[in-house]
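Asks: Dropping the structures in below, format is structure tokens.
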Structure 1
Amino acid sequence: MKQRVILHSDCNGFYASVECLHNPAIRKKPVAVAGDVDNRHGIILAKNEIAKKYNVKTGEPIWQAKNKCSELVVVPPHFQQYQRFSKMAKQIYSQYSDRVENFGLDEAWIDVTGDAIGRSGVEIAHEIRSRIKYELGITVSIGVSFNKIFAKFGSDYKKPDAVTEITKENFKEIVWTQPASALLYVGRSTRKKLENIGIYTIGDIANAPVKTLRDNLGKWGDLIYSFANGYDSSPVNPIDYYSTVKSIGNSTTTPKDLLNNEDVKSVMFVLCDSVCRRMREQGLFAKTVCINVRDKDLFSFTRQTKLTEYTDITRAIQNTAMELFMKSYNWNKPIRSIGVSLTDLVPNNIDRQMNILDKRIVDAKQEKLDRTLDRLKQRFGTYSVRNGNLLKDRVLSDFNPKEEHTIHPVGYF
């Protein structure tokens, strides 16, 4: 059986690279893309290689980044530009394989196992790297390996503008010597759990008893053991593959701390309106409502509840989300951010059980009203028709998560 050849392409500092490409005046300066400070979204989303040398990190507040680099140039994100470049990169990848699987906007796996010309994976990787640089004006790092996990590791191993090959012969020398956190799905929490049992490197994971990992990490123990040993055999999805939507959600960091239930209601109703409009656009019903709450000290929790039946009615979702919140929070501290998501999704043409009290008649009227409002908002804008409750505090309710918050589904599974 022919050994698989998988590439993983990672656009270096993608957002910042695109910004520098469009603004030559900042190309040779430390640059970071960040959110809106005035609306408390002021964290670093991406940085260029120059800013990276100052130890500027993704996810840290702007003020902290500027303490490290006083000359840091901070620019707002332009997601439409990033999506356009992502699409152009994918068009290049598709010329080498019909199996191209995105991993966010700036990363993709490419299966080149059956290359018709007989080139090696490294040769193809260098050709792609050169084309991206010449045709798009940005750089990529590419990992080449026999599975997806090690290919991604390779793209992270050497940056920028580089190719790294991880083979069955050299992966123990390269991969196993790196910190456990360098392995996909070993985040901060998992890393701490591993360190508590004396596991610090990927090699430690690979050589640990599976039972020990399972006892401490549950099913993730089996997963990362498999990853560390190179046992991953998951395929690269075809370029036209469409993953079934498993959840629809929006969240926001509020422009000021929320102090009571009325504050939460103003934000919650906007979020619920957004997720319900998105759900109806995709022709879906939901049965599970989930909320995520983070207080001013950044402690967060998640709660969820099931509805009695599938629905796409905005008011039903809004009321359920608020009831769930009021049961779950005792207001020890003000709240900084809130999220709402819907899961248990099914097509909206499924048969539903009629209610003996004829509640379905009322629901049908509400569904018709929601769709009418959707059309009005699509034609005249989100703010053209609004719930009266949202006018009480425009500072909290004047945001548009459906259009302003770009959602980039990312997941290995």
Structure 2
Amino acid sequence: MITIPKGTKDVLPADSYKWQFVENAAREVAAAFNIREIRTPVFEHTELFQRGVGETTDVVTKEMYTFEDKGGRSITLKPEGTAGAARMFIENGLANAPLPLKAFYITPCYRYERPQAGRLREFHQFGIEVFGTSAPEADAEVIFAASSFLKKLGINGTRLEINSIGCKSCRAEYNKALKDYFRPHLSEMCSTCNERFDKNPLRMIDCKEEKCKAITAGAPKILDYLCPDCRAHFERVKSLLDGLGVEYAVNPDIVRGLDYYTRTVFEFVSTSIGAQGTVCGGGRYDGLIAELGGGNVPAIGFAAGLERLLLLMDNTSVPFPEPPVPEIYLAGMDDETRARAFEIANSLRSRGIAAECDLMSRSVKAQFKYADKLGAKYVAVIGGSELESGSVNIKKMSDGTVKAVAFGDIYEFLEENN
């Protein structure tokens, strides 16, 4: 038997309505903020992620699904959504469109890592990207959109943590301070931190090794090294969030896992999904478009993992809407009456009514059991007498009441009693 690859998961019919609920909520929030959908390829040239995500990140060094295609090109399955969105913005000349350009995506992503609860090798992201504005109002709007999305799902109890990691100017001073701090401790730290020391010491703060976390706890804080412009930007973001009633905590240790971030970074975290506590995260990336050859275009965005959101919703008993059920099940007693039930069911379907009928030549008793398992609201049995009279008794399954309805009036009956 062929089995599913490790780190992937089937979405079964019994669960797909939950995914649709989350995806519909994402689309509704995007519409409220006038954010339009984009769709980018599931694979890109590897260089895009090396340059955009960062060569020192775990994503690029350890987790990417990279292969050589038949033309000898290095291709990578997208490990996240932002780099592809930035490439799309540049390649399609969208800097010439009215700015800011607001875009969202719901996309599969791929990372080779140890599968665990809420984190798979194939996973799905809902993301929002805003290109073309450096205003702190954009930061607050994107954070508010993320907060609105979580609230629309009924998720409570997450904690918003924010930080500023500055710009290139203040980051240079901070990196120098970090190197001065970490240099005496390098022999005690992991090999990954030693590799990052010269290339990007800021990423050392994000190390998950316990021995490294103990050392980084005493490292200098980026907030003490912000230049006046970055400090003013961060203060304005906080003031705007206060005005929106969005509660937050400043966490100077948030640096995010990707190299393209600048200034504002944020995470919505929860203690209800185990060690992987971040359910949504993002920030500003003012240098990414330029790094990819597209000019000086500031941007900000966030992404939320759908698997992790669904896990959080299950773990905290967030109510989902009821799964869809047929409005009516039309049973037939023989070939002729099953054919009439088939015609009526499809007539109802063409008018937007969810209807079911027998496709298995079951007995009437078995059809009733099947209709009950499907959760059908009404059941109607068509026999010879019903064919002659042109009407059928429709039974409401919840209370057993029965009403005689002409074949041609079934649609109106269901509409009135929906």
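Rule-based calculations on the coordinates, nothing more; no lab input. This structure is a prediction, so every number in the text was calculated from the model and none was measured. Cβ atoms are built from the backbone, for glycine too; each structure is taken alone.
Asks: Taking distance in nm of label points 7 Å out along Cα→Cβ at positions 71 and 127 as the quantity of interest, name the structure among 1, 2 where it is greatest. Write out the running numbers ahead of the final one.
Replies: Working: 1: 4.1; 2: 2.3.
By distance in nm of label points 7 Å out along Cα→Cβ at positions 71 and 127, the leading structure of 1, 2 is 1.
Asks: Next question. For Rg and Dmax of the Cα atoms in Å, the calculated result is 23.9, 70, so let me know which of 1, 2 that is.
Replies: Numbers: 1: 23.9, 70; 2: 27.5, 94.
Structure 1 accounts for this read-out.
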